[in-house]
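What follows is calculated from the coordinates using simple rules that are stated; it is not laboratory data. All values derive from a computational prediction rather than experimental measurement. Cβ atoms are built from the backbone, for glycine too; each structure is taken alone.
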Structure I
Amino acid sequence: MTVLEVPGHTRGAIAFVMGDNAFTGDTLFAMGCGRLFEGDAAMMWASLSKLMTLPDATKIYCGHEYTENNARFALTLEPGNKALQQRLSEMPAMTMPSNIGLEKATNPFLRVDQPDIRKALGMANGSDESVFGEIRRRKDRF
């Protein structure tokens, strides 16, 4: 078992990785991430970046089930994403567990480098961290 420090939601957040399973608590959700209560955008982006290095097949078990609401938000940023559209067509039958590969294809918080998301935000030249922060702010108001 590996324990990863993943601050952002809280300063002491951790994730447990056991084999091809990751228990991400309130850091990474299916198509979302935790709110920034004790941490900031830089901390959360670093933590999500760390989780994105796990193999794509790694199953994600998160602390809460917000998938359908997260999917509605994701569509506001990337309505042309075919993987996201496919994932939505399979709901609610397929929500948890998710996996890193699916999250990298559909989770807007992990897709800050995507031109369509940057265009939707009006941040074509923003840093990954600033784009992430804007996505989080918009989700907070969604």
Structure II
Amino acid sequence: MSIPTDLFIDGEYRKPAGGQRTPLVNPATEETFAEVAAAEVKELDAAAQSAHAIWEKQWRDLAPGKRADILFNVARVLREHGEEIARLETLHIGKPISDARDEASLGARVFEYYAGAIGKFCGQTIPVARGGFDFTLRQPMGLK
């Protein structure tokens, strides 16, 4: 089973600037099964800035139907790789495979829930004095 071990920033995998790696140890066997990149503060900042920029440039103004399609697709991919995700979780945490399978499935269900909720959440109109109204519009605020 192969897992990515480098940093994923701005849509691409990168080696860590400091070259630091963190071992992932199977608690059942105490064996290292992977060594993953350890990010420095500047790399964490770059990842957050990149995520915020993509939110501003694309996600924020994406049509709700397109957002739902993307989230449903994430759920589909999680389901397709559920067994692999469960095995990695078992290696990393040491939990029974049945629990790990339940959690992998839960991840897909969470994305499906929010994909379905996109078309259900909307603002409220509240009557106020003199025929006016207050309108609440729910919009994502980004990463900050």
Structure III
Amino acid sequence: MGGKFVTELMSRRGSKPRIIVMTVYETEADIRQALKAGAKAFLIKAARPQQIREAVRRVAKGESFLPPEIGFKLAESMSHPELSNRETEILRYLARGRSNKEIGRALFISEGTVKHHVKSILRKLDAIGRSEAIAIATRRGLVRAS
């Protein structure tokens, strides 16, 4: 959600705003999306006042700011290959317990194509099976726990 809002703000004509994202829910995907969209800082709402002041000062000077815990999450995220939009979509169906056949029907693709995407998801997440892939994806914030 944050990344889409940042993209919208950055697409306006005129000077580009310097954006600091503050959120309760920070996942690798959220951080990556917001920064790709143009945010200059990313803070969690529980940030200490001095962290907020530092972020505002740095962003006002045209710099970026990430607190260490967000930096670690981002570094962790960057060490993993990014899932494609289609793989993320299929992963969400897997998390809901759908079979390859059901996923194929829902997305209007063949069961073989779904199998190919599932293999790619397992490789990118370094998971042995679907259950482990879903657990990893949930921990990393790629899918929401339902």
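The table that follows gives values for the structure above.
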quantity	calculated
helix-only ellipticity at 222 nm (-39500 (n - 2.57) for each DSSP H run of 4 or more, over all residues; to 500) derived as -12000 - corresponding label from I, II, III	I
Comparison of I, II, III - label where distance in nm of label points 7 Å out along Cα→Cβ at positions 20 and 132 is highest	II
Structure with the greatest value (metric Kirkwood radius over Cα pairs in Å, set I, II, III)	II
